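Here, each number is a calculation from the coordinates, and none is a lab measurement. Owing to the predicted nature of the structure, the values given are computational and were not obtained by experimental measurement. Cβ atoms are built from the backbone, for glycine too; each structure is taken alone.
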Structure 1
Amino acid sequence: MSPARPPEGAERGAIIPVGGAEEKMSDARILRRFVDIAGGKDARIAVIATASQLADTGDRYESLFTELGAGRVRALPFESRGDCDRPELLEKLVKATGIFLTGGNQLRLATTLGGTDVARTIRTLNAAGVPVAGTSAGAAFLSEHMIANGEDGAVPRANIVTLAPGLGLTNRVVIDQHFRQRDRLGRLLTALAYNPFAIGIGLDEDTAAFLGPDETLEVVGSGGITIVDCANVEYSSMDQVGDHEPVCLIGLRLHILTAGATFNLHTRVATAPNAAATKP
């Protein structure tokens, strides 16, 4: 599905994929920034813990966001497709000024929320200016093309990754999480070899991409983000290799970005941290 069109005069809300294991105590800079852009003390944050099968996940994020100064936080129990039709839950979702999807299993998110009024409402709210964040599985689900699962390793190989439809807040990227910690470069490259139009975003743990309405993402957190740009790939052997055989890709561009660095999805230009301050 395509992203919802912003209403006339409105700016799209931030899209915030987080690589998982975000710091929640001593330096919760990612979660704190999300609360700030959702409205701070006036924020009404909806937590969607559908991906998790731990009973206390929603409650834990309710407490975290409240401690970080959010005005009101509600965990909305969309545990089945039937729940996604419950008018009392949809009414609470519509009032949110920020939406946060927790980690767990992204296929559970896709199969529970996909095609429902909940998914449509989230896209509509984001187009109207509401920031939407997701961590781990929640991050993978934010884009139109979602990595459902795959094999670890640095080398792309045919058929080592499964793609599924995601939430569709953006169709410009494919997102992978726990990136450096779980050695996931190969599966991201494989996904991009299937779809060279997209830009790959590999998120380390405790690291987030804050993607604004101008299609510029900024890195926040303690790790790095790997950007893979396939726009000018000169050669791919994806259509020639057998199952699990390595794929040859020539002409990739790759950036490793740390806190404060930016990347524009439209111009495909990366900027170093504090670059403006270092220019002569």
Structure 2
Amino acid sequence: MDNKDLSIDELEKIGYYTNQDLVNVVNAARFLNKPLLIEGPAGTGKTYLAKTLSKLLDLDLIRLQCHEGIDEDRAVYEWNYKKQLLSIQSKDDNSNLFSEEYLIKRPLLSALTCEVDSLLLIDEIDRADEEFEALLLEILAENQITIPEMGTVKGEDNKVIILTSNNTRELSDALRRRCIYLYLDFPTIDIEKKVLINTIDNITEDEAVKYASLIAYVRNLNLNKIPSLIESVEWVKFNIFNKSNTSENLGILLKDKSDHKLYLESIENLDEPNNKWISKIF
């Protein structure tokens, strides 16, 4: 697998806008052949970054979506007990019931044994239990999985591993030590402006700057649900198309009733100098 350094230009060509610090961390993880742990608030584009890297590096994407209660059977492997039972009933020799023929590969084992270059995305690891983290350590540190009935399955060095976390709980030190760490926050005004210009037809640079500034202001309010990058883009896109003002269509941007009220009150109570640029957005 080619470990040539990536550049900002390469990412921007396929629609991902970022800064050099992020690119440096991604390149370090690839150079050291270590998993990349991306942590940050929900809606900052962590999963999208993994998908972008998969596309840019031409890697098969294998995704494990974590959730409460996820275990080895859902994440690593399980035995096809129905097939084993049928084999017992139809064969005299049942000495090989725990072989690959009866093994159902889940995402982690599939990624480990994948013969083509791949990217394993372990998404929202913070939603899983701490016990599941312990299950991952052998894979992250030694690139292998131990199956008691078969022994140790060793993986090839043909994959990138990315874990994402919305930081809803503290991850273990053991897991963190096995990864390169990247904190992904909401985009800066400059980056959000680039996203708006390159994803919305007929938006001017001036409109993009003003909307990006307004969104940054909104995210700094004491909201119950901070709008994601996707929500902000959809809101601006709809407003530009319909020539709406910034007090309309808030259901696209904000997904909590009290946040609507806070937003409208904040806009009304802004000092006059700030209020001028907001009123000129549309």
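A value of 0.75 was computed for FRET efficiency 1/(1 + (r/R0)^6) of positions 84 and 188 (r between Cβ atoms, R0 = 35 Å, to 0.05); which of 1, 2 is the source structure?
Checking each candidate, the match is 1.
Which of 1, 2 yields 45, 21, 17 for semi-axes √(5λ) of the Cα gyration tensor in Å, as computed?
Of the options listed, only 2 reproduces it.
For which of 1, 2 does helix-only ellipticity at 222 nm (-39500 (n - 2.57) for each DSSP H run of 4 or more, over all residues; to 500), calculated from the coordinates, equal -6500?
1
Assign the value 0.55, calculated as FRET efficiency 1/(1 + (r/R0)^6) of positions 60 and 236 (r between Cβ atoms, R0 = 35 Å, to 0.05), to the correct structure from 1, 2.
That value comes from structure 2.
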